[in-house]
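Structures are listed in the sections that come next.
Laboratory data are not the source of any read-out in this text; all were calculated from the coordinates shown. Only a predicted model underlies this, so the values are computations on that prediction, with no experimental measurement involved. Cβ atoms are built from the backbone, for glycine too; each structure is taken alone.
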Structure I
Amino acid sequence: MSIITTFDTIKQYCAFNKQGILHPHIALIDLSLADPRKLQRMQFNFYLIFLKEIRCGDLRYGCNTYDYDEGTLVFLAPGQLIGQAGDEVYQPKGRALAFHPDFLLGTDLAGKMDEYSFFTYEASEALHLAEKERDLIEDLFRKITNELNQSIDKYSKRLLINNLQLFLNYCIRFYDRQFITRNSENRSVVVKFETLLNNYFRSVPGEQEGLPSVAYFADRLHLSPNYFGDLIKKETGKSPQEHLQLKLIAVAKERLFDPSRSISEIAYSLGFKHPQHFSRLFKKVEGVSPGSFRRAG
């Protein structure tokens, strides 16, 4: 097993890249100032956003390999791993915006970080910036740098948080654009998802496998669960969970027309561990219990 280099603090990462620190909880790091180094696996216990300025080869991230292009943003949440071990020596390029979760404490942004689901996308689902988008990102980097170079006062955190939140909100907008411009690829994912859904309930015994999860389908489509969820929602207006629920109810209706099967047997065949959970969901969606639906049919 390869050794993992772990960074717990912003100060450690700044020192690793041969530069000083202006704030204990947030930094904008020029990676070109770092010494050349060998490929290695790294873990960061803070948020990290990479802006890759030149093509720099393949980077191992999770279970996938991603080939960086100029003007690409990659987002890492605390605890994620990136990189791969190897003997190749390279010169880091680009910039990294790092901020610690503790920096968000007591701010509105702390409660909104779940909205930025791209922090748990895979690197192969990185954000590719158009020229105008790159200009906006550069402008926000300048604002953050200027504020970091000021003496810390009672306004510092507020202004840094505001600029950070603006940065993240622009990234949501840019990802929306990326979903739209990749429409044909997205439609292909939707079609494959629908096929997987149909095949699951046709061939997979629920008693053995249980209810399928969104992660189950994302894995088979080689996408991270959050990216898969956001893509399906953008393309269809419904979340994967909603699609799964609707399919589940449709299959349940078909099976309820078979009088030889009890409602409990149908619930187990669909993957429910407890028949009452099936009955509760069915009534929530259809407005009537499975028994009432069967009698009405």
Structure II
Amino acid sequence: MDNQLSLYHVFNCVAELGNISQAAKLLYVSQPAVSKAISSLEKSMSLTLFIRNSRGVKLTKEGEILYQYTKEAFNILRQGEEKLKHIRELGVGELRIGVSSTLCKYILLPYLNRFIKTYPHIKITIESQSTIHTLKQLDTGSLDIGLVARPSNQRLYEFLALYKIEDIFVATSEYLDNLQIREMKEDIFTSSNLMLLDGENMSRMHIENYFLENNINPQHILEVSSMDLLIEFAKTGLGVACVIKEFVKDELSNGQLVQIPLEKPINKREVGFCYSKTAFLSDSMTKLINYISNV
């Protein structure tokens, strides 16, 4: 049937016009080519589809039956083409984005706010989860793109860097004063209640590597599920929190939180949009990538 699709197209055109010469002009082929196509179709079906006369051609009863189906089929194809044209003109599409709750709030939402105003007909689906899960879903194709810290295995992904972030330790000045009175220890990691993101988190892994490289052995760790909670717990004086500096600028400037100086600063990390090198770049994805690159 696949090989006969072009024959059905010729048949449908001749049936609509009732004239081989007119059909040839519409199809931009010769009259003999149209006649040959009709003969080939009739031969393959062992049926006569047209009755030839001086005025042109007329469908046989068998031809009328076939025409009902080819007419419907090609109308559906035309509707499909119109639908795709409409989608292309409006920029209709869909994007599935993976991002942690922290990066979603502080980085992704401002980008999406401007992007959606430019492309209002693109549907956005956001999966709020850890970077580890986002990378896994990029590998399987269940997500289009993710907002993550730069992956360690860069051979698998394209990475569009936005900017660098810095992990720091913060607390209230009152907590630090009380800690000094109570513990009288120089090593704040040993004496403080240290608040970190939970284990399945790239930020936590980054900090664990820092501890390992600098022979730091925290004694009292409180695991917290989100960066927002870490910031709020630190502001209420529950302990020392490891947070991203860019997300506590206001608290640092107004004195709600104090940055704890480190003998060796934590290496900064790059944050950006990431997608698989084998991913199909849909029109929506191409628009987003171009938008990110030009912002």
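Can you spot which of I, II the value 14 was calculated from, given it is relative contact order in percent (Cα under 8 Å, 6 or more apart)? Value 14 for relative contact order in percent (Cα under 8 Å, 6 or more apart) corresponds to I out of I, II.
Which of I, II yields 70, 17, 14 for semi-axes √(5λ) of the Cα gyration tensor in Å, as computed? Source structure for this number: II.
When distance in nm of label points 7 Å out along Cα→Cβ at positions 180 and 268 is computed across structures I, II, the figure 3.0 traces back to II.
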